[in-house]
1. For structures P, Q, calculate FRET efficiency 1/(1 + (r/R0)^6) of positions 135 and 175 (r between Cβ atoms, R0 = 35 Å, to 0.05) and state which one comes out highest.
2. Determine which structure produced the value 14.1 for mean count of other Cβ atoms within 10 Å over residues 47-54, calculated from the coordinates; the candidates are P, Q.
3. Out of P, Q, which one gives 16.8 for Kirkwood radius over Cα pairs in Å as computed from the coordinates?
4. To test your reading of the models, identify which of P, Q gives -25000 for helix-only ellipticity at 222 nm (-39500 (n - 2.57) for each DSSP H run of 4 or more, over all residues; to 500) when calculated.
5. Figure out for me which of the structures P, Q the number 75 belongs to, where volume of the Cα convex hull per residue in Å³, for residues 87-126 alone was derived from the coordinates.
6. Of the structures P, Q, report the one carrying the highest value of FRET efficiency 1/(1 + (r/R0)^6) of positions 31 and 167 (r between Cβ atoms, R0 = 30 Å, to 0.05).
7. Just checking, which of P, Q has the largest value of mean count of other Cβ atoms within 10 Å over residues 7-14?
8. Say we calculate mean count of other Cβ atoms within 10 Å over residues 39-46 for every structure; which of P, Q gives the highest result?
Structure P
Amino acid sequence: MNYAIEYYLKQHAFLHSTPRKKSLKHSLLTIHTGMVLVRLGKYEYALEQGDSFWIPFDCLVSVTFFPDTTASAIEFSARLVDSFPSQSGFIELPEVTSAIISKLARQQVSGSQKKALLGVVRHEVCELKPELILGQLSQCFSEWTPEQPVSLCKEMHIALLVREAKKQRLSGKKQEKIVEELFHNSKENFEHLCQLVLGTEL
């Protein structure tokens, strides 16, 4: 059943990335552990532990969850007529909304209680003022290429490298070409890193 407001606890042991497409709902994302990248236009915004981010309906976006990431997502149906923010960006959560998200992430609550709590969040998010802030880490992710890892740590570079390999594989590129261009022609290294980051083979 589709509800007007839904809460999800997203737990990803391995890298998970969504294709770039327009959002079908308004979404509020809060990071508990790990890291998430939100791609808007040519920039990738890095969300770390404690960060919250607003993605409005009909926004062209892709989201990447790094391995060992846990995040809360609250989705609001596009059918709701509330004055939700139309701008994407980082947000400072009101204390009540922050407490509600923490409660929903930590414990099971009844359907009626969850509905009441999400109703409070629904009213509070209409007052949010999202800001797109391109911090130093976000800048590094945005400038990253397989040949130019910039100043990212090795684990982040490897995760992006495997994400790129997956993207190329899905677009129809031959595995041999991917191994040659991204993994210095080492199939063993390619398979090991895919297993490590994705939990599966490509």
Structure Q
Amino acid sequence: MIPTIELAAVAASALYGILRGVRNGFDVVGIFSVAAATAFGGGTLRDLFLDRRPLFWVERESLLWMVLGLSVIGAIVPRRLARIEPLLIWPDAIGLGLFSVAGTAVALQSGMTPLIAAVMGVITGTFGGVICDVIFNETPSLFRTTPLCATCALLGSVVYLAMAALEVPVTVSQPVATAAAATLRLVAVWRNWTLPVRSIA
């Protein structure tokens, strides 16, 4: 079921990158570049850490073609439409949830311990967004006091690991874990939930 989850994760994350590219007036090449970086960044880093070759998007070239097609379509989206905030948060939350679960599952399949699998889930779920922020010359939201992000990915990973330990079928555990991570992300943005920060004053 991992290929299906990764397909959906790539599509959602690419859409997030496309919308940000359109917001900033990028041409189709720029839109494709940011979409690909966002969609493949976290999974690529995971594969490098796990020493998996070829990289997931190299092994499945269809993913690259899908991102290219979405980018071409995205290039004709009116800029004012891309600025509607809910259009941005939904693919962000869905992509984070899907990728966190996919990253955890891939790590388990590679023989990693639950702790390492959870870390790989967080990396897979968040680092595409980190790269996207860097492209736009912003301090990554992962490292700022912004609505919960890595915590949401961690929740998805932990829920999946717990259900895997209970031998819950992946057809149930993966959608449930994805929904948990995505829902927390959506609520965190809506309610502006952040982790506490200790004042240095």
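1. Once FRET efficiency 1/(1 + (r/R0)^6) of positions 135 and 175 (r between Cβ atoms, R0 = 35 Å, to 0.05) is worked out for each structure, Q has the highest.
2. Working through the options, I get structure Q.
3. Source structure: Q.
4. Q
5. This figure was derived from P.
6. Details: P: 0.85; Q: 0.10.
Ranking P, Q on FRET efficiency 1/(1 + (r/R0)^6) of positions 31 and 167 (r between Cβ atoms, R0 = 30 Å, to 0.05), first place is P.
7. Working: P: 15.4; Q: 24.2.
Going through P, Q one by one, mean count of other Cβ atoms within 10 Å over residues 7-14 is largest in Q.
8. On the way: P: 16.9; Q: 25.8.
Checked P, Q; max of mean count of other Cβ atoms within 10 Å over residues 39-46 sits with Q.
Computed from the coordinates by the stated procedures, all read-outs in this text should not be read as laboratory data. In this text the structure is predicted, and so the values were computed from the model without any measurement. Cβ atoms are built from the backbone, for glycine too; each structure is taken alone.
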